Structure P
Amino acid sequence: MILNAIKNKKIPFKTVLMDSWYTTQRLMVLIDNLGKIYYCPLKSN
């Protein structure tokens, strides 16, 4: 969804806000590599 917003829809944004349901290390690395800031609660596991 993030890559679609950037590449296809050309939506400009600097920050990603997401729920802990979507929080994974892989997604956080992707967002970080895109140069974006992200805010999300972390799961206890």
Structure Q
Amino acid sequence: MTFKCGQKPGTGRYVCINCGEDLNLDDDTDPLPPCAKCEKCEFEKG
């Protein structure tokens, strides 16, 4: 399952599908931001 920028998928680790960069969300209300490394907007739960 993939997640896009702006979605609020919940706490946990997410991995950018484009470059593999890790992103951690600490709060259930945090929206996914664009990837800090490549600025793409598709992630998988890691």
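A value of 0 was computed for helix-only ellipticity at 222 nm (-39500 (n - 2.57) for each DSSP H run of 4 or more, over all residues; to 500); which of P, Q is the source structure? Going label by label, the one that fits is Q.
When relative contact order in percent (Cα under 8 Å, 6 or more apart) is computed across structures P, Q, the figure 49 traces back to Q. When Rg and Dmax of the Cα atoms in Å is computed across structures P, Q, the figure 9.0, 25 traces back to Q.
Every number in this text was worked out from the coordinates using simple rules, so none of it is lab data. Just so we're clear, the structure is a prediction, and the values are computed from it rather than from any experiment.
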